[in-house]
Structure 1
Amino acid sequence: MSHPQLDNLVRIGQLHAEPTAVGELGGLIRSGILRLNDAAHEALSLEGRFDLAYNAAHALALAALRHQGYRSQSRYLVFQCLQHTINLPQEQWRVLDQAHRKRNVAEYEGALDVDEQLVAALLRVAGEVASRVEKLTGSARTET
């Protein structure tokens, strides 16, 4: 399945065209759903929930990209491509952008500054990404 915008990113070396591997796709979706389910547990620390929800969103976004036959080494680009892979609205993509920036500050500077509002928004958007990926791939969510 070819997408002109994604093909342009291949031409400039930002994405790589690569056939979809069914096992990889299933693993990414399974990982994303499990992390998303775990992130919903309010008994966990806010930082832990953020980390789980962020990584769930990334796994699911990567699954959407891989389903379309593309790969990227850039987490940020994987999120940016959601508008083309699952038609995610810009306002939802911006939540992932904000989470990505917060995650980078935590990873590279050791300071994680998240609040309940961001984690709740991240959970909502990651849930929407999961629903759209499931619809795209024909998979069904497994609740734990």
Structure 2
Amino acid sequence: MDRLILFIATGGGAGYLPRAPGTWGSLVGVALWFALRNLAVLPYLSVIAALFVVGTLCAGSAEKIIDRADPGLVVVDEIVGQMLALLAAPHHPGAVLLGFLFFRLFDILKPFPAGWLDRHIHGGLGIMLDDVVAGLYSLLLLQIVWRYLLP
């Protein structure tokens, strides 16, 4: 069971890749978006919600297995956040790239309340929530930039 938990928590092993595991996890999120991009909004959100619940459980369990709080190899949070960032992304390579870059920026900077959540909420839920906030900020910024600044 530990192997399955770690498989999910590490995004199929992406979290074990060298340097910047969060970026690798975000790329897994982009790949999942690509596979699911033609779904209607509700089914797409249902996939994200299911992955959030499973990810929360697996991230919390992975902390215990590895015996380290919020280990870098746990990237299921980046996958969920990146999928949120691309929720309403146009099917255009530039939009996907911007969504990816915005998410990585917000994931690293952790603007309020992401940073607060990261510091004060622990376990699997804490691991996931700051990336959900980063994903929502990215979604909003992508929509503004794509619709109003790049007509």
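What follows draws every value from the coordinates through simple rules; no lab data is involved. Source: prediction; values computed, not measured. Cβ atoms are built from the backbone, for glycine too; each structure is taken alone.
If mean count of other Cβ atoms within 10 Å over residues 65-72 computes to 13.5, which of 1, 2 did it come from? Answer for the origin of the read-out: 2.
Among candidates 1, 2, the computation of distance in nm of label points 7 Å out along Cα→Cβ at positions 81 and 113 that gave 1.6 used structure 2. Consider the structures 1, 2: one of them gives 3.3 for distance in nm of label points 7 Å out along Cα→Cβ at positions 25 and 49 as calculated from the coordinates. Say which. It traces back to 1. Here distance in nm of label points 7 Å out along Cα→Cβ at positions 57 and 121 was derived from just one of the structures 1, 2, and that gives 0.9; the source is 1.
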